[in-house]
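Nothing in this text is a laboratory measurement; each read-out follows from the coordinates by a stated rule. Because the structure is a prediction, the values reported are computed rather than measured. Cβ atoms are built from the backbone, for glycine too; each structure is taken alone.
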Structure P
Amino acid sequence: MASIRKLNKGWRAEVARLGVRTSKVFPTKAQASAWAAQVEAEILAGKRRGGSGVTVAQAIDRYLKEIVPHRRGGPFEKRRLLALLRLCPWLAQMPVADVRSEHMARWRDERRAAVSAASVARESSDLRTLWKHCRTWGWMDVDPFHELPVPANSHARDRRTDWRELRRLLRGLGYVTGQPPRTLQQEVAWMYLLAHHTAMRAGELHSLSTRTVDLQRRVIRLEEHKTVERVGVRHVPFTRKAARLLAVLDAAAREQGREAYFTVSPQSRDALFRKVRDRLLIRDLHFHDARADALTRLSRRVDVMTLARISGHRDLRLLLNTYYRESAEEIAARL
């Protein structure tokens, strides 16, 4: 059955027939009525299929099995979607075909009351991708996020790590100067220290190996990274200090007959870092802050275009507003 409703900016046609629910907004009532009639005819002819009662929980289950394993950052996306099932049972139990913008508005407001705007934006991105695949699978015809404002990210972080804090963290993780890591916790210490010196992302550090690191040329070849689809393979130069650190890891890997410098998984790296950080009562420090520290220091030695080449940024605004964290006092001291 079709219904036509007047909106501030046009007319919404809604069709609910044989398990199929869909809607669309048009400038005129005549266009809305014509579209609704066409959709009803397609449903009766079997050209449009409903979600057959598939719930959001079932859609997430299929998405986790078929899509997430092939996505970068999949383990973290999986953790967020499983949390959604636990924290929003009312949404998880809904048929996918019934999800509308008002339900996403309720979800958004509930999450905004519990977590930061940045977290809501990140979780919204997960759901947008899920709904996209649901439409591909024929379970959903409309985007529930259409014309729904999502909270903008909060102000960029300005967290920096001083040398005392860095030393406490490395010691807490078991780091010993000059000695290669022997435990997963020590691997996390080495990864954080390298991020502090190379400005590499955590995911990129996991790809370090005897094959990708050229100690003679002081260049790392990144075949898999966050922006590989846009910029292709990246070649990251590194400092002499970083070269000394990488030489220790390279020698240890070759001695043990393996390519990879690190064996710790992304999930374990994240969990171990948080555990030690919290035990040391170090407040509001993220692993990713080491990248910003490195880029802020490197900005004093190279021009902005070279810095963008090192970091892999195509948008200089993101580099300036997110990763360049020099304080006004530090700038004043150099004037």
Structure Q
Amino acid sequence: MNSFIWISCNLILIFILTEYIKCDNLLKNSKITDTAHVGEHCPDADTIYPCTCYVDQDTNYINLNCSSVEGEDELAQVFTSLPSMNFDVLIMKYNQHVKVLKNGVFGQVTFKLFSLTWGVIEEIEPGVLDGSQDTALMMEFDTNYISIFPFESIDNFTNLIYLSLGANNITAFPILRSQSLTDLWLISNPMGNIPADAFEHLPSLSTIQLGYCNITSIEPGHFSNLPKLLDLDLQYNLLSHIPSGAIATGSSKSYDIQLSNNKIVEVEPDAIEVVDEMPLFLENNQLSLLKEEVWRPLLEAKVFLALYGNPLECGCDLAWIIYEPELLEQITYDTMCADGRFIHDLDPDLFVDC
């Protein structure tokens, strides 16, 4: 059990690391580091203590780091002393004191990026972020204990493109509205199943990250009308069945679909829309058959199919692939039968009676 927990924790850390890399890219290679110098746009150091301010040497962003505050009251006191002004980045990392972000705590100060991570925040009150409705581009509140968040107000943040609350305690899937949001990261939250209209009002989404969310099913229409989607990640959930029409975004561009490490035993015909050269990851599931009516349309469109770790029977259900090498080439070379044989090594003569 301890080994399983260690592996799971490390996989979550890989997810979070990937998220930060994507976050940096969205900020056009801006860096949130401690190597920058104090700049001319920072307030007097005594005024904002124990927060610190610096201007990033590469981006010229004004960063306010409040990781050292010792509670909600001290955080509020810092902003009470400041006039109306705009910082680019608010950082609070590894803070073990602030559990609630209370409405009004930021006074008249606004931000472009909220980066409050690896802390003990449990609640973000309605209205607390509203002062930055016109300025906020990105919000990351990963690896806290958040169970209460003002999702209903996200539509008011007209420039927000990135929202991440990975590794928190959100127990119900939020209903969001936003014309601007492109990246939604909710990995490692015990949310359970996805509402039918979860993405109906998020037409600009390019990334949906929902790994480790205890999702047991996806239904037709869940991922419809998402023409800009580039990355759909549902790995490490509890999916067992992918019904017809489950993933039909309407996108004409290739995008990654990650369904690995679930419990999938069946994928129905037309469950996944056919998009040329799309990567489809189904590793470490419970698929035993590769039915022609399900997989031929995808393989003929040169979909890249990763199937390592499935108990494939490699019987006559596989003959149609074995006799068409150009289709077999679309399946990863590490794909094995349940008995340990690699499907790329199977002798076609084994299937002459099929």
Structure R
Amino acid sequence: QLVYNGAFTLDNWKHEQGFQLKKNSNYWDTKAVKLDEINFDIVKDKSTEINLYESGQIDRVGLTGEFVDKYRNSSDFKERPEVTMQFLRMNQKNEVLKNKHVRLAISQAMNKKAFVDTVLNNGSLPADGFIPAEFAKGSDGKDFRKENGALVKDDVKAAKENWKKAKQELGKEQVTLELLTSDNAIAKKNAEYLKGELEKNLEGLTVYVKPQPRKQQIQLLLNSDYDLGVDVWGPDIPDPITFLDLFTTDSTYNFDKYSNKQYDELIHQVKTDLAGDENARWEAMKRAEKILLEDGAVAPFYQPGRSYLQRSSIKGIVTNDFGGEFNYKWAEVKK
């Protein structure tokens, strides 16, 4: 039996269909909680989800790029930035992906700006580093991302050069890789876009998209049973270490089996010897991010924005950058 200490308890969960939260009568501040229940529907087709909103069956719906312009002028339309990072994992258990030039070529060939501008169209930003923008600030108040500069960028010419070197070193003209992703509408669209750009820009590369239910996708990632994998990371605290710590050799989340002694040492210092020296610690994290991306250990994709429709009668939902995304304690329906 589950134990709860929050405003709601989980009730009536149906696999792949939906679930329900009910007000926790034992919550210490239960008088402040206005909703008796919250129902969540799991809908994988975005058009179906939009129709449910239009017909009044649901009260909030996220928008994918093709719907943003249609609803942008609606009074229900809302947009918010996130401090998460969508990125492409490249599993170095795969002999091809062990090659640094392969990884750099993939990162450079993704055409991120066109993707966020035309496909997402929701305020997302093309990634130019692994640490999100407007996420963490140093003692001088300066943003980490701005300070450390653009460490990855769209560069098809450089991608082709790295790809040519990689094929020479590997002795291959044709390369086949599998791209693991979730099976929801947005994830599949992201993966199909990546497949198209990578195959177009890297001659001889074939990418097979493997959409999986989220549970299976996570298990395959945990088992390092993939070639390429679309993933996302959201921070626990407003500090770059929550991202950088993912790729130390001994990290639980280093599914890609990346290993660099200099990187490991820097991250160790950040968490120990430099913990009391804010400026030195900050500089060490900047160096670590540069090493990570110069190695092509990971291919940052985009920093998500979120566009959605929410009925004007719904009030009091609190959104968080850290931890759980939504807090429904003060949510209410005002007629």
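Matching task: 3.0 is the computed value of distance in nm of label points 7 Å out along Cα→Cβ at positions 221 and 317. Pick the structure from P, Q, R.
The read-out was computed on structure Q.
For structures P, Q, R, which has the highest computed value of relative contact order in percent (Cα under 8 Å, 6 or more apart)? Evaluating relative contact order in percent (Cα under 8 Å, 6 or more apart) on every structure, the highest lands on R. Looking at structures P, Q, R, which one was percent of Cα pairs over 19 Å apart, for residues 69-132 alone calculated from, given that it came out as 48? Here the read-out was taken from R. Could you figure out which one of P, Q, R the value -9000 for helix-only ellipticity at 222 nm (-39500 (n - 2.57) for each DSSP H run of 4 or more, over all residues; to 500) was computed from? Considering all the candidates, the number was obtained from R.
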